[in-house]
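Trainee: What follows are several structures.
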Structure I
Amino acid sequence: MPFLMAGDPDLETTAKILLELQSSGADMIELGIPYSDPLADGPIIQLAASRALSSGTSPEKVFKMLSELRDQLSIPIILFTYCNPLINRGLEEFCVEAYEAGVSGLVVPDLPLEEAEKLSEIAESKEIDLVLLVAPTTPNNRMKKIAETSKGFTYLVSVTGVTGERSSLEENVESLVRQLKHCSSSPIAVGFGISDAKHIQQVRKWGADGAIVGSALVKRIANASSGMKVEEAGSFCKELRAATN
């Protein structure tokens, strides 16, 4: 599951990259809505959000772009956003617009479990899965509640900290995957720090059902020349796809 920041460098490029990732083997795509205070994100994705906001990207424009791609996108799109934009827009209105744009899932990293029930009900009524996150510091009993409440899959954060490229994965990720598997039958996707094909093979060996690659892809897109961003995204996606075969 590649992660892409909507509007970085602009929404026209984002639309092209979404289609390129789909044709390059992505099973689903996590699409970030830029926010001015992305507390769960490291510097690479923070800079991407800043560039996207500078280009005029807004939730309305992201929904419009996705709506225009509905006939071409056949894989699930999972939106990544924060509580403030949701509350500012209104939970019901946000979910209605997401549904009309063809969104399949929603990830809100700063949404506590205790406050997830209301949003989950609204999202589910619009055929959208609210995906919840489990951190390495999450106690086992709370992990079980999160896994049981999460829809679609459970997002396992592999590190204590923010998003970003890592040279290696934490050793406790394997035991965390096993704990989650014991707690719930829901699929598990590992994110935060998954940076290359080797990492994907590792988490697959540990029993994870999916891997989310964000900062490594966002960095490649940012570093590519303006005419090569789409091709660079597709090439990296094919490389990661090959690791799962």
Structure II
Amino acid sequence: MKALLLDAYRILGLDRQPERALAYMSLRRAIRHTIESGAVESGEALPSERDLAKLLELSRVTVRKAITGLVSDGLLVQRQGAGTFVAERIVKSFSRLTSFSDDLRARGLKPRSLFLDRGIGTVTPEEAMALNLSPGAAVVRLYRLRFAGDEPLAIERSVIPRAILPDPALVGDSLYEAFDRLDCRPRRALQRLRAVAFDAEQSRLLGLPAGSPGLFIERRGFLEDGRVVEFTCSHYRGDIYDFVAELNND
């Protein structure tokens, strides 16, 4: 990776800038260019601060400042005692209806859920509109922190008609596995996505600094007969997830 970073530094003309006070910005741009060009793979280790400083004739303070900025941007991760690495990202397709557990298992990761709350209640006006339910209908509510192994990745709030899911205890790590057992897995869904900044509580749950970037996804899942079986609002870590959709002109 040293050669790639040196090439990027030179190609971008950053080594010729007379103003060295902002040298950390130049290095930050060079590392970002190297990563976003696809020249390095997720999980690949960066050279040490000492090596980068010597290679580019910069101070270690400058190198550290550039790396810290890219860690905040989610492009790099630092592991205690191991070094700095290109952040691994999970690509989730908007073109296929899959669950959180499906996505992680497809990447060889182990999904896990921690229930923060779950129970049965009466539908709210917002939930009734989303689920096409009458006022007073009973629903099951699930509030979960979703993990890959020991790393928290997302916060999910799901609301399901009790006529579909009679008992919240039927859900283990995966809501969609419970749907499979009940023969009511959604066949299609409508999703909305927007960028958000995590509040203090969300940041605490996900182990991130307050105000970190995230992705909010609202999903309504439908059966073949048109019934809505889930209304799920999820907050995904922006430093780990990429959402993609395949487009065509048919």
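Trainee: Output the label of whichever structure in I, II has the greatest value of volume of the Cα convex hull per residue in Å³, for residues 57-144 alone.
Mentor: II
Trainee: Here's something else I'd like to know. For structures I, II, which has the highest computed value of Cα Rg over 2.2 N^0.38 Å?
Mentor: Comparing I, II, the top value of Cα Rg over 2.2 N^0.38 Å belongs to II.
Trainee: Turning to a different aspect of this structure: Starting from the value -14500: which structure in I, II was helix-only ellipticity at 222 nm (-39500 (n - 2.57) for each DSSP H run of 4 or more, over all residues; to 500) calculated from?
Mentor: It traces back to I.
Trainee: Of the structures I, II, report the one carrying the highest value of FRET efficiency 1/(1 + (r/R0)^6) of positions 81 and 185 (r between Cβ atoms, R0 = 41 Å, to 0.05).
Mentor: Comparing I, II, the top value of FRET efficiency 1/(1 + (r/R0)^6) of positions 81 and 185 (r between Cβ atoms, R0 = 41 Å, to 0.05) belongs to I.
Trainee: A further question on this structure: If we compute distance in nm of label points 7 Å out along Cα→Cβ at positions 33 and 225 for structures I, II, which one ends up with the highest value?
Mentor: Of structures I, II, the maximum of distance in nm of label points 7 Å out along Cα→Cβ at positions 33 and 225 occurs in II.
Trainee: Just checking, which of I, II has the largest value of relative contact order in percent (Cα under 8 Å, 6 or more apart)?
Mentor: Sorting by relative contact order in percent (Cα under 8 Å, 6 or more apart) in descending order puts I first.
Only the coordinates and a few stated rules stand behind these numbers; no lab work does. Since this is a predicted model, take the numbers as computed values, not measurements. Cβ atoms are built from the backbone, for glycine too; each structure is taken alone.
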